[in-house]
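FYI, it's all coordinate maths here, none of it is from the lab. These figures come from a predicted structure and were not determined experimentally. Cβ atoms are built from the backbone, for glycine too; each structure is taken alone.
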Structure I
Amino acid sequence: MNLPSYLVEKLSQSGISRSVILALEEKLSKYGKISEEKLEEIVDKVIENYRKALVEPGENVGVVAAQSVGEPGTQMTLRTFHFVGVKELNVTLGLPRLIEIFDARSKPTTPTMIIPLEMKYAKDREKAYEIAIKLEELLVEDIVEVSSIDIVNNEIIFELNANLLKNRNINVDELKEVVESRIKSVEVKISGGKRGTPLIMQIKSKKELTLQQLNKLKDRILKVRIKGVPKIRRTVIRKVELGNGDYEYVIATEGSNLKDVLSVEGIDKRRVYTNDIFEVYSILGIEAAREVIIREAMRVLEDQGLDVNIRHVMLIADAMTRTGRIKQIGRHGIVGDKSSVLAKAAFELTTKHLYDAAARAAVDHILGNAESIITGQPIRSGTGHIKVYLDLWKLLGKSENGGSS
């Protein structure tokens, strides 16, 4: 619904951004027709809450954010794995995941993706299944049931799962071509698979190899990718209820490869999501990475039933990404960037920082809060943020030469 222009003007003059006004209009549209009197009441309440949420100049927002996230963090469990639904995917949650996020680890322990589909595929489970199978990485080791080495004939023998090959629509000629193209030093022969006989793949090296070399070659062959997107080890199709009886099918994955997934036909590229922050940063940039940091941290906290205002997490994400690169919260990241020797020494490795500073004849100008507290100086925040000079003579109503004014 569209708010009357005078109410929009009232909200704008109170400092509320256009995006918040649009979000308010979208929210109100769900409630049908609302009287103008009620709308005025709602707008007044929004303005009141907005003013309450404003931060006073000089407020120590960093300390408040650290306390607001750190204290609930002490209540978090050390759960590492959470099973999403029945027989589905493992996801790292709890304190281990929060540490991963704020430590800016290059790879999450359990990378996952949520892949929505285009409308022509989103309602059809069979089409969703076809895309899921296309995505799922299939290695040689996935289709091998029994493996052995024939050192006399200098060859490796695999007994294959014929049903899996059929389900993944792979014929023996295609399999032979893939293995020979990836490993040039071998010749592949596939036989059997008829009338109940096992399907056998014999791989012979073009030159004589020792047992140790044959074992290494076998390990290489088992890791050859036959089909699918690299790093996407499993896929699961989920039905997501959208409300009003509407629904769609999405694909959840174990493993993440945003770049290659975006090139697969039938995927809604605008809504693909991965929990790999550095992968998002490398492909979509720092703003997208900041958004993932916020989402992932809030998801972990909410999963634990902890009520942390999103603004505290947003501040931490801003601090981590403000330089255009992702930096951890710690001595190798944000704290390490501080110019103050005393601030660094107050965090970790006190003697090391002091020795290094002494060796370099470093100068600390005592501008930040930590170093001001250490040296007993007033901090430059809160009431100490603003300098007020009092004209005592005017206050007492006297002139500077001692007479009354």
Structure II
Amino acid sequence: MIKEINKKRKLKVCMIVPGEFPAYGGLENFVYSLSESLVRKGFDVCIIAPRPGLSRGAPRGVKVYALPKKSNTTVSPSLLNSFAEFLEYFAWMIRVCILARRERVDILHAHQCFPSGLYCLLAKLVLRKPLICTSHGEDIQMDLQARYGMRRSKTLSVILKILLKLVDAHVIVSKSMLKDALSAGSRYDRIHVIYNGIDTNLGCSEHESEAKEVLKKLRIEPSDFVILFLGRVHPKKCPELLILALPEILKKVPNTKVIFAGPGDRRKLVMLAEKLKVLDNIIFTGFVSERLKWLLIKRCDVFVLPSRTEAFGISLIEAMVCGKPVIATKKGPFPEIIRDGITGVLVPANSPRALAEAIVSLAANSDKRKELGERAAKDAIERFNIDIIAHMHLLLYTRLCGCDS
């Protein structure tokens, strides 16, 4: 395909990520799978990261460059308040520009408008290469109650407005982000909706003996009804709703176990569980490896994501691909992902009662769980397979580069 696009050489895409890479995580996993899929389709791909990742190998056929910053500055409301920090970011922009020129990059693709988009800005202007910024949530979304979003900072809000006026294309990962994109300063005619995707060949194929050993350590019995919450423990994901719903669930399904799998401060959740006397029915795993993640998805009976603010929700897709019934709220991207009553269940946001009723209903009907799971798997594979998502990026890349696809 790419030989038809460019007979002299393959089209080269340079992706820039905001943190450690290669690594595990929602954004990181997506970039990893997307880059591999693009290579399979004939593209040259390189990835630039501010920190090298040591937890996994590089994507097949992809060059990964780590250009470490001197400091470990992270995105916060005080970012760029010092001249020294500004100089450091500008130095990083120069290094990205030099590397992009050396690699003969045709297109720049930044994942997160800030800081990745900022890193690419000089290369775009000097080398005159198209720049795509994909927003994965925190860069343009804002939830003041959950203290979430870069735009809470006036400085970053101004930087984002400038960046979004200069990009050639602004990709958002769900239609629900359109309002956020426009509010952040994006131009309507440059916004493209391309969902996140996953490699649907991964996961759900673990060895039974290993699974039994892991589940035994977590105190999960074969007879337990397991509810899984997978993701960072953060106020925007509303994990407390699941704990608030648990007393009502236990009245009808006393063998229920809830697993919170993911990093984050869980002290408030523990205190709430103790207050409601349900702590014995809850398991906090902290950060989980990819292997353990898939083991837990495979074992759970119901997957729950009660977020009130979300850009997409890759963990939801992972559960669907494994044939698990999923429950999410009627907010954000979830109505785009789940067909209520067909491939999953949608409940009102901030309602422990509605969440409990949905879980109890599924617990009482194994046939319904199976039907939902089977339809969810089929739908997720058809809509969110990484090769389909990569093809949509391919069309955008070739259009911006003036090539015929």
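Have a look at I, II and say which one yields 1.00 for FRET efficiency 1/(1 + (r/R0)^6) of positions 175 and 327 (r between Cβ atoms, R0 = 41 Å, to 0.05), as calculated. It would help to have the intermediate numbers written out before the result.
On the way: I: 0.35; II: 1.00.
The correct label is II.
Taking distance in nm of label points 7 Å out along Cα→Cβ at positions 279 and 295 as the criterion, which structure among I, II has the greatest value? Write down the numbers at each step before the final one.
Numbers: I: 1.3; II: 2.5.
Between I, II, the highest calculated value is found for II.
Out of I, II, which has the highest value for Rg/Rh (Cα atoms, Kirkwood Rh)? Working shown, then result.
Working: I: 1.14; II: 0.98.
For this comparison of Rg/Rh (Cα atoms, Kirkwood Rh), the top structure is I.
Thinking only about distance in nm of label points 7 Å out along Cα→Cβ at positions 39 and 359, which of I, II has the largest value? Before the final figure, lay out each step's value.
Details: I: 6.9; II: 4.1.
Result for distance in nm of label points 7 Å out along Cα→Cβ at positions 39 and 359 over I, II: largest is I.
With mean count of other Cβ atoms within 10 Å over residues 167-174 derived from the coordinates and found to be 13.2, which of I, II does the value describe? Intermediate results must be reported in sequence, preceding the final value.
On the way: I: 13.2; II: 23.1.
Of the structures listed, the value fits I.
Please state which of the structures I, II yields 7.1 when distance in nm of label points 7 Å out along Cα→Cβ at positions 63 and 151 is computed from it. Before the final figure, lay out each step's value.
On the way: I: 7.1; II: 3.7.
Working through the options, I get structure I.
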